[in-house]
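Before anything else, here is the set of structures, which you'll find just below.
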Structure I
Amino acid sequence: METPDFSSYSLLIAEDNEQNYRFFELALKATGLKLMRASTGTEAISMCQQHHFDLVLMDAMMPELTGFEATKKIKAAFPALPVIMLTAYATPSSIREAVSAGCNDYMAKPITKTILFSYIHKWLIGTSAS
């Protein structure tokens, strides 16, 4: 699998689980993507207000505010900012909840490096990275 060049983009990863964040960090390191991490829903909102991001990966089950609640607030302030919900429970009801919160897409855990690159490519470049 060829490593994409995302060096001109920045990404917020809203993920409270250290091990899950490390996966993203290691998987994306070679892409050049500028990463920042929020470990609570409240922190994710604050970081979006303070920094420019091209994409947000939002864990559904975040402390303080859920990923759904945080996404609603982020999308109210930054409607054009793409948000991808990360969920271990990709049930029809959780997908509906993500869409109604304003998410542009969702990824079901466990996430592979190939799937991660494909979704990021889709939302940053506008096409699938196949």
Structure II
Amino acid sequence: MDADLFPGAINLLDTRRTPDCTEDWEGRCYPIGHFSGIDSPLYIFEYTGGAVTGTPNRMALINHAIGGWNMGHHELMLNQAEDTYFVHLKVTAGPSEDNRHEGLVHFAIRRTGNFEYVNVTDGWSCGGAT
């Protein structure tokens, strides 16, 4: 992947890449909506025990398909047990500026250990379906 990772961040995207993928567009090697080299990365930053300043206590790269359209929603929710994030993102997909598609992806991330994707639905849809 071409994404430059923040120092100390966990790269969850690499755990999602299809092993030994040889697609002509690298984005196809990830579940749709998770990686586009022409878009921007999205991280979760966790700050514990104080103000939200300085370096986060933990960071995780969770997506790299943010951008391309100026309409859409991003949501991050924490369950009652505070051990799982639920993420809904407006994302873009496509190998070039002229070959793009807008959609919505949703997934869950376990906070324990070094973060990990949770197999919920890993869903992708066009537009704002939930």
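For Cα extents along the principal axes in Å, for residues 28-99 alone, the calculated result is 34, 28, 23, so let me know which of I, II that is. Of the structures listed, the value fits I. Sorting I, II by Rg/Rh (Cα atoms, Kirkwood Rh) from high to low puts II first, with the largest value.
Determine which structure produced the value 3.1 for distance in nm of label points 7 Å out along Cα→Cβ at positions 20 and 44, calculated from the coordinates; the candidates are I, II. This figure was derived from II. Here helix-only ellipticity at 222 nm (-39500 (n - 2.57) for each DSSP H run of 4 or more, over all residues; to 500) has been calculated and equals -12500, so which of I, II was it run on? The read-out comes from structure I. Of structures I, II, the largest value of distance in nm of label points 7 Å out along Cα→Cβ at positions 12 and 36 belongs to II. Between structures I, II, the greatest calculated value of mean count of other Cβ atoms within 10 Å over residues 60-67 is seen in II.
Here, each number is a calculation from the coordinates, and none is a lab measurement. As the structure is a prediction and not an experimental result, all values here were calculated from the model. Cβ atoms are built from the backbone, for glycine too; each structure is taken alone.
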